[in-house]
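> Please go over the structures that come below.
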Structure I
Amino acid sequence: MAEKNGIDPDQAQCPSPAEGERPRLEWYQRSPKDSVVTGLWVAAALAVVMTVALWGFAWVGLWYMWLILLAQPVFFYFRGRQPGFSAGADWFARSDKSRVRTYELAEVKVSGTMGSGDLEMRDEHGGYVLLSLLEIQYNRDLWDLVYNGIVHSVASGAGANARTMSKLHLD
């Protein structure tokens, strides 16, 4: 597998296939650089908010405001250092304990905010996965593997509410 997000696949912290499952075909792990950039954007937004709230740049002389701003990239760096996730032809895993067989799903549910939402999948064997819908869609090939399993499962009778059917274009 090729390098993704500047991470060597041999060094990625992504789940391996369980015993008896087909090999891992795709994986995704957020780059720490992406998290730091997010932290910088949050710090910039906070600077704008402080400037507007205090009617000027008076906050620049306050050391603790700089501490708040500089803490953002550091906070997001450590928050973003999470293990990734991976998928095979018929499975998806968020961790070694959180995995589902995508062609044997019993329930698929999208919940959460309008912009993103969370994807919940539960298979017929008791496996369960919950993650951000946007996060799983970062790697298009991985999403295709998971989405094909969802489509098959829903067509075979897996439970899915109206929001899920609409958000995932399953109707």
Structure II
Amino acid sequence: MECTSEVIGWSVVTYPDLSGLFRQLVRFQIELWDGLDVRLRSEHDLPLARFEILQAIDARGTCRVFDIAEDLVVTMSGISKLVDRVEAAGYCRRRANPDDRRSSLIELTDDGRTVMEQANATYQQELDKRFDAVLSEAELRQLHGTLDKLRAAGHTIKRKPS
């Protein structure tokens, strides 16, 4: 792969600067997470991590902890604890899984649907502020496509033996 260099301020940046790209992606993710989390906590007393649980349940209607963990790309133990907290807040409930006695099915309660709808409006406003106000529709489509491509490639790499 051919590399080019550019002087930016006091630094010389070599493209493709994959290490710099990684740092930028991570920092952007942290800033985005923190911005969404602050808004959801202050306006709905709902941390972003719990909102993501509500989104995952809402998208599936009824699901298992395994399904949520798979959707959010996190561990089962981490999600199980979060689901416990969301359930304790009264936003979801578990019921017996008729197809598998080892797992339960999770669904939103009426309160969960209500807080989900209210928090989703705030979530969308914050995303609009951080994406729509900055990028054109074409840039957003390109970014989405690029991230989809990178994630798909990552899944392929993850499955290959070392």
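> Ranked on mean count of other Cβ atoms within 10 Å over residues 54-61, which label among I, II comes first with the largest value?
Largest value of mean count of other Cβ atoms within 10 Å over residues 54-61: II.
> With distance in nm of label points 7 Å out along Cα→Cβ at positions 46 and 110 derived from the coordinates and found to be 3.3, which of I, II does the value describe?
I
> Identify which of structures I, II gives the largest calculated value of distance in nm of label points 7 Å out along Cα→Cβ at positions 102 and 118.
Largest value of distance in nm of label points 7 Å out along Cα→Cβ at positions 102 and 118: II.
> Match the computed value 3.1 of mean projected area of the Cα convex hull in nm², for residues 38-77 alone to one of the structures I, II, and report its label.
II
> Computing helix-only ellipticity at 222 nm (-39500 (n - 2.57) for each DSSP H run of 4 or more, over all residues; to 500) gives -21000 for which of I, II?
Going label by label, the one that fits is II.
> Okay, next question. Which structure, out of I, II, was Rg and Dmax of the Cα atoms in Å, for residues 22-61 alone calculated from, if the result is 12.0, 36?
II
Since every read-out is calculated from the coordinates, none of them should be taken as a lab result. Just so it is clear, the structure is predicted and the values come from calculations on it, not from any experiment. Cβ atoms are built from the backbone, for glycine too; each structure is taken alone.
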